[in-house]
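S.K.: Multiple structures follow.
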Structure I
Amino acid sequence: MMETQLLKNPVEDILRTDRIPHIWCPGCGIGIVVTSFAEALRKEQINLNKIVVVSGIGCTGRVAGYLKLDSFHTTHGRAIPFATGLKLANPKIKVVVFSGDGDISGIGGNHLIHAARRNMDIVVLCLNNFNYAMTGGQVAATTPIEANASTAPFGNFEYPFNLPYLVEAAGATYVARWTALHLRRVTKSIQEALRKRGFSFIEVITPCTTLYARRNRLGDGLNLLKYYYENSEINHKAPTKDLEIKYQGKLMVGKFVDKEKPTFLESMNKHLSHVLGDQYRPYGE
């Protein structure tokens, strides 16, 4: 008899398969985005010894533990400053922040805008699940108005962040948004961000299937993800000010910003070279 040859998972070298099954709920889009990220690394043939992943606290914050890379699970809201320190300590590595909307734009919102302002050469993947999912489904900085949450049982009335608009205004050089089911487009955006010099920000919409979906009666698992995928409209280069996420409204996705601008280190080296002259040795070169 002919022996059956087992095929190797093409991203097996990037994932800690010994830690599978993961902790995420059935139907959660986080695992899907992890696969897109691993596929992007494979397609770009990234040297796995030259990339670092940083995440904070929350459901998405657990991503760092499932990647067979140098990865760091930091304190709540502090993934971006930690990533900034890594990049400045070793400018030759690629640094990726992989965390949730509560961690990045809520607890860590101040760090988000200043990293974009400085144009730090890092990639930020923000998985937006519309609430603080790990701690009970409370209102977050991205919860749509009228959506039900554990701290807003009669509907949210706080204005949420339009994250693409926020980071573009702060100075980001690459900004995109997709849903978790835009698998190939998420992968392509991550590839583009990995090649980009400067602050790259990708928002991936993956509503919490356990808390947000149940409280808002949106169905379970794949049905929820399909709802946002099927109600999305691709509009590349759309003005980011028009990208508000309305409760159960049409969702605008695409690549909105892709421009060139000196990074933090490039600006620093240029300035100090001008001020100090030949005695200054450019850092990171």
Structure II
Amino acid sequence: MLRITSYGAVTRFDLARTLLGKGRYWTTAYLVDGLLVDTGCAHTAVELLHSLGDLPLTHIVNTHAHEDHIGANGLLQRQHSHLPVLAHPLALPVLAEPRRRQPLHPYRRLFWGLPESSTAQALSDGEVIAVGDYRFQALYTPGHSPDHICLYEAQQGWLFSGDLFVGGKDRALRLGYDIWGIIASLKRVAALPLRGLYPGSARVREEPGAALKQKIAYLEDLGSRVLELHRRGWSIPAIVHAVCGKTMWLEWVTLGNFSRRRLVLSYLSQNQEY
């Protein structure tokens, strides 16, 4: 399933596998003057290719190498000769061999599928990609994954944030995420003069400064509560219940890959091993 929305010069593609007549677990790609930010999941690769039609593509930039952001890389490279894929250096081995380097849990195969391999080039922190009248700066923003980057267009005030910023109040975290890294990266982008935030799985926000500050404050407050209860000698299960509430359906669907416990342990990871 695919939906297309235009925001001036930015075209947004919302992509999801159709299950029982509905799109499940949406992900997003953006097209700006030939630059494609992420490519969705493998299940929607053909739909994205057809939707792009004859539009010229100059670059693909992957915000990170998770399967729901790289799924059409290989197909698009086959259809467009010499199309460069750019990503964080740590993403390159996964992009080259996603099925071997990034084994997927059952829920990830179901919702997003197995990506094809693609040939990619490394982006440095601060490197600028020139596309038409735009200049996109790559910013290293680890936390959601070690290889996560955002793209910042200073003249327009645009930030393409991948999965760094997701709306709502997190009560669970996936294995491999670093909550303190997420907070530090959010602070880095919140310091920029922004007029548009284009996330990988949430609504577009104009004048996004307040939303970023609210997210940072929420995560820091949550962390303070976790650390305070830990200092008082509370057990991990007790902290999880007090701070994150009851068991979430997400924990069942992902067989515990996303969990409240992982969120609590990530807050504690700088102080103690568990």
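S.K.: Given a computed value of 140 for volume of the Cα convex hull per residue in Å³, for residues 86-245 alone, which structure among I, II does it belong to?
M.R.: Structure of origin is II.
S.K.: While we're here: From I, II, which structure was semi-axes √(5λ) of the Cα gyration tensor in Å = 32, 21, 17 calculated on?
M.R.: Checking each candidate, the match is II.
S.K.: For FRET efficiency 1/(1 + (r/R0)^6) of positions 22 and 118 (r between Cβ atoms, R0 = 30 Å, to 0.05), which of the structures I, II scores highest?
M.R.: Working: I: 0.35; II: 0.55.
Across I, II, FRET efficiency 1/(1 + (r/R0)^6) of positions 22 and 118 (r between Cβ atoms, R0 = 30 Å, to 0.05) peaks for II.
S.K.: Something else now. Output the label of whichever structure in I, II has the greatest value of relative contact order in percent (Cα under 8 Å, 6 or more apart).
M.R.: Sorting by relative contact order in percent (Cα under 8 Å, 6 or more apart) in descending order puts I first.
A short reminder: the numbers here are calculations on the coordinates, not readings from a lab. None of the values given here were measured: they were computed from a predicted structure. Cβ atoms are built from the backbone, for glycine too; each structure is taken alone.
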